[in-house]
Structure P
Amino acid sequence: MSAVLSSWNRFSGSLPGRLLVSGAVWLRAPYFLTAAPVISELDQKHSRVRMAKWWLVHNHLGTVHAIASCNLAEYAMGVLAEAAVPPGHRWIPIGMEVRYLATATTSVTADAQWATPPTFGPDKEDATVEVAIRDDRGTEAVHASIRLRISPRPPR
């Protein structure tokens, strides 16, 4: 089991625990600090991550910036991949297609899931994570399809 999923299973029962796990991911990938996404659900098939609407994620119109939404999508995909990819394998994003569907004027929640679950076999494979980002009214504001390359770790 991955360190992220193990930590999640241990600490996710309380808000401070969820903040602890989310913050540990921020420290590992500091680029996400301004978005400050907080994991609310995580297993090997799905992640749900929330990003508050605050001034560091605003655009010039005072709504959630499109690239902040992309960062949220990548964070949700990343914690899902960390939870699912076994220790003998590694992953890296190789592409991202994003559709901006509506303006987000509230905080947003990203739901990430595998389009088709990877097999984690002996050969490299490409897999896609679909991420739907919805505002507090349930309107999908952004949809991202993120392609990953998953491969066995080379021997050391």
Structure Q
Amino acid sequence: MNDYFQKELNIPVFHKPLEFESCGKCFLVGHGDGLGPGDKGFKRMKKVFTNPVAKWFFRWLHPDIGVRLAQHLSVKNKLISGDEDVKFLGEDNEWLVQYCKRKLKTKHYDYFLFGHRHLPMEIELSSHSKYINTGDWIHYFTYAVFDGKEVVLVNCKE
């Protein structure tokens, strides 16, 4: 499963944010998981799920047990975080906003694009820099579009 997307579907997987330039704009794009000062529960869970020993043990589980265990951990994580993922926490409490502001101290980016929060957001970080969280296609029906000049969030239901 380590390289399934890459080998079977020819889809590259990036584990860290990717920096690139297009039409004179500088982007930092990634999933957004585990970035910023908070999200401690997720960071702990990610350490377990990416641990080679834990992966080896998980491979030995029957798929029915593995799926149940994964569902249990996912539900438990949602019970712990509650509605935190679906509420805007305020600019000072949004971990990805803090991450973006910290990155801007070392280099200019026109756009930071992430999706981890599953909540559509467009936040001006400075007069020339914006953080965009794409939301999702299940509840908010949102995605980001770059037209060569700017990135905007689009709702596919409108």
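Where a number appears in this text, it was derived from the coordinates with a stated rule and is not lab data. Here the structure is a predicted model, which is why all the values come from computation and not from measurement. Cβ atoms are built from the backbone, for glycine too; each structure is taken alone.
Who wins on distance in nm of label points 7 Å out along Cα→Cβ at positions 37 and 141 among P, Q, i.e. which is largest?
On the way: P: 1.4; Q: 3.8.
When distance in nm of label points 7 Å out along Cα→Cβ at positions 37 and 141 is computed for each of P, Q, structure Q gives the biggest number.
Out of P, Q, which has the highest value for percent of Cα pairs over 18 Å apart?
Once percent of Cα pairs over 18 Å apart is tallied for P, Q, the winner is Q.
For which of the structures P, Q does the calculation of helix-only ellipticity at 222 nm (-39500 (n - 2.57) for each DSSP H run of 4 or more, over all residues; to 500) return -8500? List each step's numbers first, then the result.
Working: P: -8500; Q: -10500.
Matching structure: P.
If distance in nm of label points 7 Å out along Cα→Cβ at positions 69 and 93 comes out at 3.5 when worked out from the coordinates, which of P, Q was used? Write out the running numbers ahead of the final one.
Numbers: P: 1.5; Q: 3.5.
Source structure: Q.
Given a computed value of 1.7 for distance in nm of label points 7 Å out along Cα→Cβ at positions 61 and 101, which structure among P, Q does it belong to? Could you put the intermediate results ahead of the total?
Numbers: P: 1.7; Q: 3.9.
Of the structures listed, the value fits P.
For distance in nm of label points 7 Å out along Cα→Cβ at positions 21 and 45, find whichever of P, Q sits highest and give me its label. If you can, show how the numbers build up before the last one.
Working: P: 1.7; Q: 3.8.
Comparing P, Q by distance in nm of label points 7 Å out along Cα→Cβ at positions 21 and 45, the maximum is at Q.
With distance in nm of label points 7 Å out along Cα→Cβ at positions 5 and 133 derived from the coordinates and found to be 2.0, which of P, Q does the value describe?
Q
P, Q: which one has mean count of other Cβ atoms within 10 Å over residues 109-116, as calculated, at 18.4?
Numbers: P: 18.4; Q: 21.8.
Here the read-out was taken from P.
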